[in-house]
1. If distance in nm of label points 7 Å out along Cα→Cβ at positions 101 and 205 is calculated from each of P, Q, which structure is the one that comes out at 4.7?
2. Out of P, Q, choose the structure whose coordinates give P(r) over Cα pairs in 10 Å bins from 0, in percent, for residues 157-220 alone equal to 17, 35, 20, 17, 11, 1 when calculated.
3. Assign the value 54, 44, 37, calculated as Cα extents along the principal axes in Å, to the correct structure from P, Q.
4. Out of P, Q, choose the structure whose coordinates give helix-only ellipticity at 222 nm (-39500 (n - 2.57) for each DSSP H run of 4 or more, over all residues; to 500) equal to -13000 when calculated.
5. One of P, Q was used to compute percent of Cα pairs over 26 Å apart, for residues 117-244 alone, and the answer was 39. Which one was it?
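Read the figures in this text as sums done on the coordinates, not as results from a lab. Just so you know, these numbers come straight off a predicted model, no measurement behind them. Cβ atoms are built from the backbone, for glycine too; each structure is taken alone.
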Structure P
Amino acid sequence: MATYVFSDVHGHLVPLLRALDDASPASDDPIYVLGDMVDRGPDSVGVLKLCRSIEGATVLMGNHEQMMLDCLTGGGEGMDEDLAWYNWAINGGQETAAGLAELDEEELDELIGWVASLPLHARCRVRGRDYLLVHAGIRPGAAPAQVPEGADPLDALLAAQSDEDLLWIREEFWGRPTGLVDGRGEGPVVVAGHTPTLVVERLADRCDRGALYGGLLRMVSLGACEATGGVADRLAIDCGAGSAPGSGRVMVLRLDDGEQFYQMIKPGE
């Protein structure tokens, strides 16, 4: 059994299907989707339907799904409706809205209801290593000072995060150690998307390699140093599918061995 994760596909269904075909997960392999399935690409509805259909997949909400819900379900109390629509539109929501408009009412309600039910974080354990899976990142300082007796400290850490940070955080996460991996290299690694790796490279305290290779974006890992026993405490997996035309790619990561399965985005895909 292997564990796979991808994020920030942004409506690029066809290259995602190719990447999954290359990765070839078994029917019982855990798959984690870290949000931003929608906006900017040509088939956001297709990506939503695919992710919803993957048996056993754990799908998280991203900030783009939240922007979509703010418009389609009225958002939070006091939210300006016009501003919500404007915010979604300038972030690529027109393409998604057009695709959703083609659905009949029942199918639309079911799909949006599913998106609204998505969690903001997940955990998994792979080959003895804990992984915390979120869309944007975490704020380590948000961890509770005291964990109730019998409670899992990692669950407490995740529960203490704000929705805003889990969906939107950038500099405060990528630019500093999480403090979760100790000098023996033991502790949970955080896997996140949201920020394209070319930007992560510029924000990073420590980055294992350049985000561009042959003019194309790739995954990077951060934070490996003596204080972490040489283990990276963060993995950045947004390879720019929705933000870097010409250099962005869809990527599926296999956590067990770090193998990365990339697919270019061809014209029209």
Structure Q
Amino acid sequence: MDKSKTYGPLHGRRIALPETREAERLALMLQEQGAETLSCPLVAIVDVADPAPVHAWLRRFIDTPCDDLVLLTGEGLRRLHGAAHRAGFEQAFRGALAKPRKITRGPKPVRALRELGLVPDLRAEEPTTEGIIKLLSQNGLHNRRVGVQLYPGASTRLIDFLQGAGAIPDPVVPYAYASQADDEGVAALIDEMARGQIDVIAFTSAPQVKRLFDVARATGREKKLPAALQKTIVAAIGPVVSAELARRDITAAIIPSGAYFMKPMVSAIVAAISH
């Protein structure tokens, strides 16, 4: 009997998953390849505590639609849509969405647009903020009103670029990050990696990396964590996550090529470590 077909190419491998929103889907994809998965959701996505700035942005967007709308995350568009629905002007928001030139970073905002029956007008070749800036550098922006859907903790680089190019940016941050797994559970994950009991840790967002290092510092494992990650194969879903790791002197050994979402990451993990 062909054991590779019986057990799958990842049989015997333990893979830690810091993912929250789509954790079950990612775990199932890896389990179908034979892996044992360890769920440790590091970051939850929640609505902002004060919805007033989001509602004010939505009202401006509806009353005077922007010339351009930059969507950095799919979650951001879904949260804006949800906020508009709860505030009673969902249809007006969907109508306004059809008007501006829609510019996306990566596949997730593209999928979120398609859920609303829309498609992007421009897509960054590289799914990073720098990719968006490179794309917009090729287009005249003087006096154009640009709505910018940001994420929590985003740098000012994009807004600074738009202002420097003569545009009028109108940013909005429609969601927040909150701790998910308690510190004790995250500390236990660090200890397992340090003992060599985790084959792969698969990061799907930059905030996951930050939370892991924050907990390491808070629990006296600040020196232990880098050594633990050296014993573990680190996978990153794309360049934003790998850059966050690199800022902490951690190199992602596995990054999918060209398509930065879950299925290609699973395929990259299989290609890198299958028996």
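1. Structure P accounts for this read-out.
2. Clearly, the read-out refers to Q.
3. P
4. For helix-only ellipticity at 222 nm (-39500 (n - 2.57) for each DSSP H run of 4 or more, over all residues; to 500), the value -13000 is produced by structure Q.
5. Label of the originating structure: Q.
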